[in-house]
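Structures are listed in the sections that come next.
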Structure 1
Amino acid sequence: MKKIIGVILVLTALIGCSQKLKYPETKKVEVTDDYFGTKVDDPYRWLEDDNSPETAQWVKEENKVTDEYLSQIPFRDKLKQRFEKLYNYPKFSTPFRAGKRYYFFKNDGLQNQSVMYVKENPDSEAQLFFDPNKLSDDGTISLAVLSFSKDGKTFAYGTASAGSDWNEYFVIDVETGNKLDDHLKWIKFSGMAWKDDGFFYSRYPEPTGSELSTKNQYSKVYYHKIGDNQSGDALIFEDAAKPDRGFSANTTDDERFLIISFSEGTNNNGFLVKDLSNPASKFISIVDDLNNNYNVVDNLGDKLLVLTDYNAPNYRLVLIDPKSPAKENWKDVIPESKNVLQKVQIIGGKLFTTYMQDASHHIYVYDLNGKIESEIKLPALGSVGLSGKRDDNTAFYSFTSFTYPGAIYKLDVNSGSSELYLKIDMDFDFDNYVTKQVFYESKDGTKIPMFIVYKKGLKLDGNNPTFLYSYGGFNISLNPSFSAARLMFLENGGVYAMPNIRGGGEYGEQWHKAGMLDKKQNVFDDFISAAEYLIKEGYTKPSKLACAGGSNGGLLIGAVINQRPDLFKVAVPQVGVMDMLRFHKFTIGYYWVVEYGSSDDAEQFKYLYKYSPLHNIKSELNYPATLVITADHDDRVVPAHSFKYIATLQEKYKGENPVLIRIETKAGHGAGKPTSKIIEEAADMWSFVFYNLGMSPEY
């Protein structure tokens, strides 16, 4: 009876919302672009101006409509309270050593930012080292990057404000705890590469327009000596003739070699190396093209260990002599195999390799010559993170999965034995849930893996609310991972499904390329086929199916509901790339041209225009209930994408389903978001999903 009453309340509230919902009147302007003879109107171009008072007012009005809608959901507060309770558990990072000490992050449960602690040894009592929560009153300044000098006596860290990709660097003397005068600015997508009493880093010139939307160009590598003013930092490398080329600096563990990696996109790079032990040495170009991917793991004496997909779509580990860098001289240390070699680390004088097999991690140990020694046995299908130094006999690794909130293991490298170091406990019955992996056929017959998670005893009667989530791009793999927010859906009878669609890196570079450029439609077909599989196999039906994705996954959702709106009842595109004709004109968006193509190219314009979410919204389609999610400080996928998209959808859609946008303030693309905002956003998103799927949570 309680459940029946709950459903009646939900339906009553839904009827009320659909009757009262009125969207803001969004001004239209006359802007038309000519793409190789095709005229494309862009009436909401004015929303690209993130500094405009007009845009700010529009944001306020849209948020008001969304807030009013969400406030009528009868169980919104209960979902928030439930998620807050679920999220309120201690969270730990994998420990790592710096100098003689060990460091790790811990969040007691609801702290906005995780706190950094230090131990004298792995089993000693922890002491507070650095608390990012003290950087701001509301938790919106986060720790974005950190690095210790080789001796562990100096700590450099970068902060990000309100979720922006821009970082500011600061330095602390570890022995005294004193913050030094060092203050570096206008840094983005950089780390610290230590050499002696300073570090190499890359930065951009100070932007002359909006710092959150102006295109970022002219990356340069500098060396900062601790104690110096940034204005005196030494320029190490630049290429003024290639303004769109980005540079990053790394040093080998012994600080002998400086590696400068360069790229003009999110895929493929080249690199140069300099022997810092010889003051007279010059940079040597190892790879001067942008045809493959290269990651220098470390050096073995005079030579470099490099992980690459050159002549190996599933990646291999090669040894390169900088004095004889021609590719015919490279030597295989670990050849390519049928599984993807995702990562290599030197720990305790051995090669620890992370492989992906059907989207789950496997860890194998090799000697430095590439001879396999052992496999680290893992608890189940899941994801692993390894931590250890080149000269350590002790390593740590974390393990997590969909219904496994996490455990950290301590590994003796010499003996190969592991022991449980720390287990993360939650007040939740994980044994009552099942995770399985299926393989379904996409439109062209390609077999696609998909993880499905649900409560034991599930009936395949087509009536189960289901949440379909994926990404499909940039060589990024979706491995089994844990989310406390997802538990609310599962415990209320929901099914969570995550297909590993093409465009990702689950099966190497070939899998990635099968979802790039003119093959992007494969990504959408794979996702659509996943929905069809779930319906065919009795997990759900269109009126019970929600779809979601973020960033490139937001693009996925925008494209899919244009192509097959009939398959879904709810859609949640988060921080999505929605304008495929203009994405390359903002901040670092031009880096995605290698993945998507560019509207500046006649042939690439054709396929971009064909699937661009913004440009394919049609008034005759019955769109799902849609909640677009973005943030005002997102300077990676600028919020103009979501602004223009929802303005167009609200203009053209004539049906009864709500089409709304939730615009977070003082937040960005997702990284560094404080716990308070995570809880509020998750509660709103899941309330919208539950509400429109006709679910009545029993809290």
Structure 2
Amino acid sequence: MNPDATHSLNSLRILSVDMISYAKSGHPGICLGAAPIMFSAYVDNLMINPIDPKWPNRDRFVMSAGHGSALLYAMLFMAGYDLTIDDLVGFRKLDSKTPGHPEYGVTPGVETSTGPLGQGFANAVGMAIAEKYLAALVEEEIPKQKLINYYIYCLVSDGDLMEGVANEAAALAGHLGLENLIVLYDSNDITLDGELKKASSENIIQKFITLGWEVDYVSEGNNPHEINKAIERAKINRKPTLIEIKTVIGRGSVHEGKNLVHGKPLTKEDMINLRKKYNIATNTLEITENAVKYVRTTINNRTRDTYNAWKKYFESLKNSNPSDNLKKILDFIETGEVNIPFSSSNFKIQNNYSEELRESNSKIMNIISERTKFFLGGSADLGTSCHTLLLKEIDFSRKERKGRNLNFGVREHAMGAILNGISLSGFRTFASTFLVFSDYLKPSLRMTCLMNLPVTYIFTHDSVAVSQDGPTHEPVEQLAMLRTIPNLTVFRPADINEVIGCWDYILSHKKPVAISLSKEEAHILAGTSGLGTKQGGYIVKRETNKLDAVLVSTGIDLTTTYLISEELRAKGIDTRLVSMPSLDLFLSQNKEYQEGIIPKDAKVITVEASSTLPWYRIASKDCAIGIDTFGYSGTKEKVLNKVGFDYDTILSKIEECLKNN
């Protein structure tokens, strides 16, 4: 390396550990050990424009090893993104642009929120799929197109590759042959608790070869030149590439090569010695003008012509009287927005309509897919059971990049994280599996909500009524779990009218949603409403004279509750029936609306075949009727009877509640 490059690299090291020392919190080990990897990626390889950080054809960089955030922020600052030294001083402070782990939408240049190990790796796989799909759309309109051709770089640690989600995603990436994905493996053989060999004896290179990847090896991770050569080789590979780069954690510090340097700020004495070793004479959180100038000038000189040529090409396409399809693609590339015309009021369903809700949902999804090419997704090997296949579309594969049906295999966790990566690329996406298996993807779903991404999770087989599959497949507590996740709107629709209302809400809001669907046949109910569904809760059937109680129900259970309300009326008990497809959405309405649906002093009885815990937010004392035990294997009728959720038992519980309150 020339002296200017060496000085800039060493300045990157020191600046990042300065941030950690000043904050008295962070992970200095990766900053000192992996700095050459970061430097090589940004200074010599990434096709980016820090002044235009959302340039559509930019290369993406994912810091899957999110504990190395200080290294990333220091690099982004040096590269010229909208960060200042004051922002670096604010590292890990409340409301700063430099939070403890990278957060999407907070720091310019950060492509996704990372920190839970393995998530970023799987996000990168999703981004690679998105690039391939978008390039294929353009290719249909412009053969041999050069509009979309970016790479996804991902920096991973030993810990990332130990996580199951990374293994799931790696297997799919290899199967799909995503050659636009380059993974830089910071291989230092150390984890937080000590040497990697205490818990792992995997041959990572052999493993990734088996998964269908190209692999490369850099024996000296302190040599950016060797890293650059490996990256250049990766760019001509026809498979995803993993480059194992041997590094020394905490290189140059007192505890180099040891786990002690992983997550603890360095001492003042260590910092003084580091500055001497790396020939950096600045004060804490200072950097020389030459160090910054070298990085910014090098990046600008390398990328400027490509960026300007792309912008000129894009504008020429916009002004060339493009076809309707190409115009939509160009608008999407430019804005990242997906506008899908859809309204509940445009659907008129016959009064005798009856079918399984998963089938109703399938019909609506396929209507949506015909209206836009920017809607795609798949299932964890359950598309035929969840009925979430886009019937007129092909599968995304190594040979067919235009496919919109994604086959994730039995990989729920990776499915959620990969769809996060695709959504981060602008697309509207969906995932599907059985409700009971939502537990498998909860960490990825949490990241969906944290980043406020428009992923729709479709969960079917939503109660113990799946019966003969037994308690392992019968969800009880999953709806309660989903309802506790901040920023997730959870729907459990009762019939096709409400399914339409769910999608009306989804397409008019750019946010995470979960839909819980029964596999049972659902008859359309008089009084259900797509527009009411968008409010979370609404009145299906009013009381005749005086209000004795409000019955609140969801999903297929609304049919049972409807019939019970009719029987109660025949006995002289006057009830109001409320459908509440989304409890959290209803509770987000103003008080006036809520009390118009459920009067303030009314007796409220809730009925849902799941945990009663969430319902005590609105139910009267001891009046939440549900299931708080695991299910059983048997016929539907016998299982419902055993768990106390058959028609007669529900009726009896409602009457008991009316009597005692």
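Readers should treat all values here as calculations from the given coordinates under stated rules, not as data from a laboratory. No experiment lies behind these values; they were computed from the predicted model shown. Cβ atoms are built from the backbone, for glycine too; each structure is taken alone.
Quick notes on this one:
- When mean count of other Cβ atoms within 10 Å over residues 176-183 is calculated for each of structures 1, 2, structure 2 gives the greatest result.
- Comparison of 1, 2 by distance in nm of label points 7 Å out along Cα→Cβ at positions 48 and 624 - largest value held by: 2
- When P(r) over Cα pairs in 10 Å bins from 0, in percent, for residues 208-399 alone is computed across structures 1, 2, the figure 8, 30, 33, 21, 8, 0 traces back to 1.
- Read-out P(r) over Cα pairs in 10 Å bins from 0, in percent, for residues 120-159 alone, computed value 23, 43, 29, 4, structure in 1, 2: 1
- Structure from which -13000 was derived, helix-only ellipticity at 222 nm (-39500 (n - 2.57) for each DSSP H run of 4 or more, over all residues; to 500), options 1, 2: 2
- Looking across 1, 2, the calculation of Rg/Rh (Cα atoms, Kirkwood Rh) that yields 1.03 traces back to 2.
- Structures 1, 2 were compared on distance in nm of label points 7 Å out along Cα→Cβ at positions 376 and 440, and the highest value belongs to 1.
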